1. Supply the structure label, taken from 1, 2, corresponding to helix-only ellipticity at 222 nm (-39500 (n - 2.57) for each DSSP H run of 4 or more, over all residues; to 500) with the calculated value -14000.
2. Of structures 1, 2, which gives 1.00 when FRET efficiency 1/(1 + (r/R0)^6) of positions 31 and 47 (r between Cβ atoms, R0 = 30 Å, to 0.05) is computed from the coordinates?
3. Quick check for you: by relative contact order in percent (Cα under 8 Å, 6 or more apart), which of 1, 2 is greatest?
4. Taking P(r) over Cα pairs in 5 Å bins from 0, in percent, for residues 63-150 alone from the coordinates of each of 1, 2, which one would give 3, 14, 20, 22, 15, 11, 7, 5, 3, 1?
Structure 1
Amino acid sequence: MESFLYSFLAGISTVLGAVVIVVFGKPGPRLLSGLLGFAAGVMLAISFFDLMPEALDLGTVLIASVGFLLGAAIMYALDRLIPHAHVSTNSQLTLEHMPDAQAYKKQMLRVGYLVFFGLALHNLPEGLAIGAGVEASPQLGLYVAIAIALHNIPEGIAAAGILRAGGLSVARVLLLTLLIGLVTPLGAGLGLLFFQISPLFIGGGLAFAAGAMVYIASDELIPQSNRLNSHVSIAGLIVGLLVVFVMTG
């Protein structure tokens, strides 16, 4: 039960990003930089302070290593094959580059739908990560869910910004971001089917979660945060690391 609850809450945090766009417009670069850096720090700390040690306790070094590499590899493959939304670059298509307003909206809407499918696929392994954490302990599952929720908020901002620029109504934007979030508990459910087979799958799943989160932090969150404001990014990263250290100490 905790697995579905935590994954649901983490998933629908994407809607919070859409609400930010609808109510306030796109947040300033310093705020986004701090949020992205903080999320990266939380993800890295949970991966190395909790997930990998727990994976070793439940499995072997080989299983943990393979799980970690598999998690990173799958996120890499998704990034290469599926378009993905980045909050620091989602405004590259502007009216300056596309003077025809209707053509601009049509192009942005097409990109927005591609991003919608990309984010939905990205959320499947995130649900698996939460499921693995819960199987190890409800507290660890909650930590993983919080880390993923922090990551999903700026993703929701990016997706909603593109879809709104494409001319979609507020209701449709909120509905699409909600559907993106609902893929996360689906991933958690699929993961639970595997975790019932053997405890070794739980250890591998925890390592998989760590690999996926380290990839997300290093490939997406930290570079985007640095592009927005490098000093605020570092501060957010440090605070995120310390918060998890204190929580798990």
Structure 2
Amino acid sequence: MKMLEDKVAIVTGAASGIGKEIALKYAAEGAKVVVSDINEESGKQTVTLITKASGQAIFVKADTSKPSDCESLVAQAVKHFGGLHIACNNAGIGGPSKPVGEYPIDGWNDVIGVNLSGVFYGMRYQIPAILDSGGGSIVNIASILGQVGFRNSCAYVAAKHGVVGLTQNAALEYSGQKIRVNAVGPGFIKTPLLEKNLDEATTKLLATLHPIGRLGEAWEVAELVLWLSSDKASFVSGSFYSIDGGYLAQ
């Protein structure tokens, strides 16, 4: 039997990168996947990959910074597949690169809106649906920067620290009601977004920050998320799992 047989899962930010790999991994293990993103074309491509591999998936366009979109996303998941058991709140943006005293206000609001408020809005509507379905698992994608600082990234760092705290709070409130809530903290991962925004020299520099000597791969993060989402992690809740090639051990 597959790890997520007959489960219904939502993955936000699933058009590319880590979210795409999580959606593919969920589907390969038997989940019915609701692929969500603001990028409709790429999101539908993720759905196509799933259905071509004999999986079940639909695409729902949603901006996680909008509560109404998060509410509609859950409603459509329940309407189409009959319930909700798993949610991976993965959608995120990087934001401007400036020190605190120069950081643009609109950039701050955008990053907090997607990376922190978006996780809250997601759980706000996911939790009641998961309760109605008899319980399940929520995995929030934080970052190594949910544990430490990083120059010129104050909004991202603040948001990801907030995601870890929000995860812990939700776990305290709902673990006794059969909803496990955990956070995953990736290091720097090779994704289309990273490769698009960084030149080769910067990418090589980032790789040296990880004791393992390389950047991570999106599928490696997806493997950890899959485990946390499954019954194999049945006693795990309120935890933060770094997947960072040793970055936080320094």
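1. Numbers: 1: -28000; 2: -14000.
Traced to structure 2.
2. Details: 1: 0.75; 2: 1.00.
The read-out was computed on structure 2.
3. Values: 1: 47; 2: 19.
Structure 1 comes out on top.
4. Values: 1: 3, 12, 16, 18, 16, 11, 9, 6, 5, 3, 1; 2: 3, 14, 20, 22, 15, 11, 7, 5, 3, 1.
The value was obtained from structure 2.
Only the coordinates and a few stated rules stand behind these numbers; no lab work does. Please read these numbers as outputs of a predicted model, since none were measured by experiment. Cβ atoms are built from the backbone, for glycine too; each structure is taken alone.
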